[in-house]
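Below are structures written as structure tokens.
What follows draws every value from the coordinates through simple rules; no lab data is involved. Just so it is clear, the model here is predicted, and its values are computed rather than measured. Cβ atoms are built from the backbone, for glycine too; each structure is taken alone.
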Structure 1
Amino acid sequence: MLKAALATVMGVALTGASAIWAHSTALATYPDILGCEQRCVVAASGLPLSFIRDYPGMSVVNSASWTDVLFAADRFDAIRFLGCALVWAIASYLTLLASTRLVGPRV
């Protein structure tokens, strides 16, 4: 139970950190932005799923960051964030499980 809780905390922390160093691009649809009514390519961040997307016209061009999310200049996708956190939590749990088996139980 402790490993699952620790893996969950690690999953959320790694997801948050991934938005800082994992920058890419994503397709986005913004009906109120000229040129993005159907789809356009915008800057994004998050790994393995991009959950922060640049909002053209509101934030610094070609950047997606937590700071801009706080000021409502970029868009945050909570569903993709949770999916990303789940991936990182599973990876963390498997790592904790493997490290326990390699090191052995505590006496």
Structure 2
Amino acid sequence: MANPTEITFAGKTGRYYSCWYLKDLQKKDDAAFRAIRKDGEIWHTVYHRESDFSEPVTIRKGCGLVNRMGFIIAPETFLPGDELFISQAKYRKLCDDIREAEMQS
């Protein structure tokens, strides 16, 4: 499946992109890379466990530099705060959706 993958959380929808896809897109077509974020949307960084690159742990508003798994481009209100620890059992579906999106990217 091509990037992006739609991700829904608490009734809000965003688009998940893998780091590898975004890096390749920026290198090959910078204009297309810049066009993926629409007005009113921000970057949300999905971070993985330090010891397991396939396991999402946290989502934070903004662009992160280390331990990033991918990005969700969504409205600023996508998360209830600046950071969400999705490794908690109550976020199992969100965690599974991100893991599945990463595997398909």
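Looking across 1, 2, the calculation of mean count of other Cβ atoms within 10 Å over residues 48-55 that yields 22.6 traces back to 1. Of structures 1, 2, the largest value of mean count of other Cβ atoms within 10 Å over residues 24-31 belongs to 1. Each of 1, 2 could give helix-only ellipticity at 222 nm (-39500 (n - 2.57) for each DSSP H run of 4 or more, over all residues; to 500), but the derived value -8000 comes from 2.
Each of 1, 2 could give log10 I(q)/I(0) by the Debye sum over Cα atoms at q = 0.13, 0.19, 0.21 Å⁻¹, but the derived value -0.41, -0.92, -1.13 comes from 2.
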